[in-house]
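Read-outs: derived from the displayed coordinates by stated rules, not from any lab. Values in this document were obtained by computation on a predicted structure and should not be read as measured data. Cβ atoms are built from the backbone, for glycine too; each structure is taken alone.
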Structure P
């Protein structure tokens, strides 16, 4: 899924871009309202995050123009304003959600996922339907896994990595192979980033993250989802 982040504050824009890309989304950015429209037409994003108080064209005006062309693409407003009238105006213009600054990472991700599900955006995955890995059932389109009736929230990147392990059960997968599967071929391999991600993923899916059974380490070689004995 491709997300357009239109925000004139450099720190906030880079922060949001990093959050989305870490989750496995592709993020494109714009620095003002006019730039937002140019990037929107060029990149055709699946979801748009608009800051309201931007130079040249504010977020409300950008939303109006987008809505004249496309009634379906989800739009989320980002603003430091908290007055109820602003929220009402934003929603009346066709926004799907409204996030007030300052906001937390978990809140932003939760809202992106909720709007995506509500608007019927289907993430692209290496596998279309549910699949099993150990005692987990992974549901790619819902970005979650289930075990014994308990749901486990996953990121898009989590799903990509788990799907790659499931497709290569018993094989030792190098860090470069896993990085390509989770981050894509356009990213330079980064072992530190991958190892950190595997560590966080184990905390979500392993019964005992310190003694993993689903994603095991093969020293000096990579990782493996062991074959059934």
Structure Q
């Protein structure tokens, strides 16, 4: 890893990528349940290529930053269940403090998360700590996870523009939950949008997962970049 960020619970590894030219802003990339793996690192690289300084933290650092194959969810259950709202906040704040030290104001920092990280991205946007947030198939919509409130309860309190990207074929996040999230997010005082993909399941953006769906992934990525371009300042 390129960085080692200090937290009250010890050092946290993180991947850092910077564009070749002056950054247009910065983005925090939040991992899936499978750890800070090659896919998440590739997302951070792509965002750097799009002009953003990016940091992807290893949120499982308290247990040695484990990763696991996409077909071995059981391997990361101990790490997932160890997360708390306090630890999540601590780790994301460590990334934001690092970006602040590099000259990025909160309004110029975005956050994007995938799966587990999608919920964390929305939660962070309720804290007023970032300028924009994007959630790819974030779970915990009606039942909170990791000590966080359900996303439908958090969404009205969004303090930064938020984009949610979901697949209609996602067996773990039913369409009715996505629509409930859309309705609650619309109550926020900031712009929000939910986009559904009829041919996409969970993990549709990841090209090494069985649910990868190229057309949906391409559109979602373009929307993600546009959201940051419009929302960050």
Kindly point out which one of P, Q the value 1.03 was derived from, the read-out being Rg/Rh (Cα atoms, Kirkwood Rh). P
With helix-only ellipticity at 222 nm (-39500 (n - 2.57) for each DSSP H run of 4 or more, over all residues; to 500) computed for every candidate in P, Q, -10000 is reproduced by structure Q
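When distance in nm of label points 7 Å out along Cα→Cβ at positions 6 and 182 is calculated for each of the structures P, Q, which structure yields the highest value?
Working: P: 3.3; Q: 4.7.
Structure Q gives the largest value of distance in nm of label points 7 Å out along Cα→Cβ at positions 6 and 182 among P, Q.
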If you rank structures P, Q by distance in nm of label points 7 Å out along Cα→Cβ at positions 46 and 62, the highest one is Q
